[in-house]
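*Asks:* Given below, in the form of structure tokens, are the structures.
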Structure P
Amino acid sequence: MSEPQVEAPNFINPSVPEPTLRRLPGYLCYFQSLQQNHLKYISSSVIAHAFKIDPTLVTKDLSYTGVKGRTKVGYSLETLIEAIVQFLKFNQQENAFLFGVGNLGKALLQYDGLRQHGIKIVACFDIHPKVINTTVAGLKVYPLQEFRDLSRKIPARLGVITTPDNKAQETADLLVAWGMKAIWNFTPQSIKVPEKIVVVNTNIYADLAVILHRLKQS
């Protein structure tokens, strides 16, 4: 019984739909849990049932990674896991700076999952004297004014914003000015940056609104 072949691309094709990119990590976690239970193969219909989506969508999502399933055999979990990890670059390391070492910032610094999925926070910054020069998860908290010099010494393209809402735009402007290519914004504040800068907003309040609304309807 031959294994499905992986033709992993060298980069993430910009034409890959964002919903697909958002589903792939979920697939990965699901496949890893099944592999731990000693399952070796899985069909697109089983995956679709688990995620409550159409099997053809699953097949299309997985096709971007270069994996091809086999009729009556399905997909090799080992091959799927390897292909998704390579495709999403989770096996590589991208350095990041974090701005705003409050409760959320500290939680991200202490979260091992980021490193396991390719993000290494290499320096963190704040403006409050009580926080500056303290250590969180082995990292020294630097004053914001030292970002300019550190950004020249430490290679990093990603800035993580966990500042108070009213400091988000100011921080984003600073990141852009000093060469950050991507921003992960954890504040609910909408930030404006040049089109060439990659921005992803993670708004926990938007998710909370959905949860509370659905709870009230149940």
Structure Q
Amino acid sequence: MKAVVVPVTPLQQNCTVIWCEETMKGAVSDPGGDLDRVQQAIEENGVGVEKILVTHGHMDHAGGVAALAERLDVPIEGPHPDDLFLIEALSESGAKYGLTEARPFTPTRWLKGGDTVSFGNQTMSVRHCPGHTPGHIIFHDAKAMVALVGDVLFQGSIGRSDLPRGDHDTLIRSIREQLWPLGDETTFVPGHGSLSTFGQERQNNPFVADRLFAE
């Protein structure tokens, strides 16, 4: 699997174009906006996009989903249905940041923990990781040892839990119970900022390092 990260929106959200090297078929994860830049990355890498993947319903991740799905004529998969209330409010939340294309959508397929998504010859597993939002999910490729984690975890930090229906304790539990078992060597693409590995965060992250939970 190959991937290219395209920062979009004034919040510099990491939209990711991912694809199967054997077939050049792929997906776009969290196209929050700046769709011309996203499409340029798709075309420069020769990717045949088969679907859009969505980790959660916040406007910087989901604001461009409806427009890009129409532009590419592809289905939308994700997030978990508990984020419906955020998707329904995309027009209002997007307008606050000048994201005029942001509007609600109905996913072709809602996702839950234990589901899988595929493009080309690649398959990624889905894990439900609430806490930042109630319906937040992440995508994991065990073979490539790569995860797209949205706003659950960042290099040196964690997602906010003070937004509507967020919960700090739930977020910590999601990280420790859903992300850490995927392996220390797994590289993750966060929703903002630089890539890291789960092992690095278990050692150094001031919010979820293992030493903070030692008995």
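*Asks:* Consider the structures P, Q: one of them gives 2.5 for distance in nm of label points 7 Å out along Cα→Cβ at positions 145 and 169 as calculated from the coordinates. Say which. Provide the component values of the computation, followed by the final result.
*Replies:* On the way: P: 2.5; Q: 3.5.
The value was obtained from structure P.
*Asks:* Which one of P, Q has distance in nm of label points 7 Å out along Cα→Cβ at positions 25 and 49, as calculated from the coordinates, equal to 1.7?
*Replies:* Clearly, the read-out refers to Q.
*Asks:* Now for a separate question. Tell me which structure, out of P, Q, gives 2.5 once distance in nm of label points 7 Å out along Cα→Cβ at positions 33 and 201 is calculated.
*Replies:* Values: P: 3.0; Q: 2.5.
Comparing all candidates, it corresponds to Q.
*Asks:* Sticking with this one: Using the calculated result -12000 for helix-only ellipticity at 222 nm (-39500 (n - 2.57) for each DSSP H run of 4 or more, over all residues; to 500), pick out the matching structure from P, Q.
*Replies:* On the way: P: -12000; Q: -5500.
It traces back to P.
*Asks:* Sticking with this structure for a sec: For which of P, Q does mean count of other Cβ atoms within 10 Å over residues 153-160, calculated from the coordinates, equal 19.4?
*Replies:* Q
*Asks:* Another question, if that's okay. To which of P, Q does the computed value 16.0, 52 (Rg and Dmax of the Cα atoms in Å) belong? Walk me through the numbers before you get to the answer.
*Replies:* Numbers: P: 20.2, 63; Q: 16.0, 52.
The correct label is Q.
*Asks:* Which structure, out of P, Q, was distance in nm of label points 7 Å out along Cα→Cβ at positions 81 and 177 derived from, given a value of 4.7? Before the final figure, lay out each step's value.
*Replies:* Values: P: 4.7; Q: 2.1.
It traces back to P.
*Asks:* Looking just at distance in nm of label points 7 Å out along Cα→Cβ at positions 65 and 137, which of the labels P, Q belongs to the structure with the highest value? If you can, show how the numbers build up before the last one.
*Replies:* On the way: P: 2.5; Q: 1.0.
Across P, Q, distance in nm of label points 7 Å out along Cα→Cβ at positions 65 and 137 peaks for P.
No value in this document is a laboratory result; all are computed from the given coordinates. Keep in mind it's a predicted model, so treat the numbers as computed, not measured. Cβ atoms are built from the backbone, for glycine too; each structure is taken alone.
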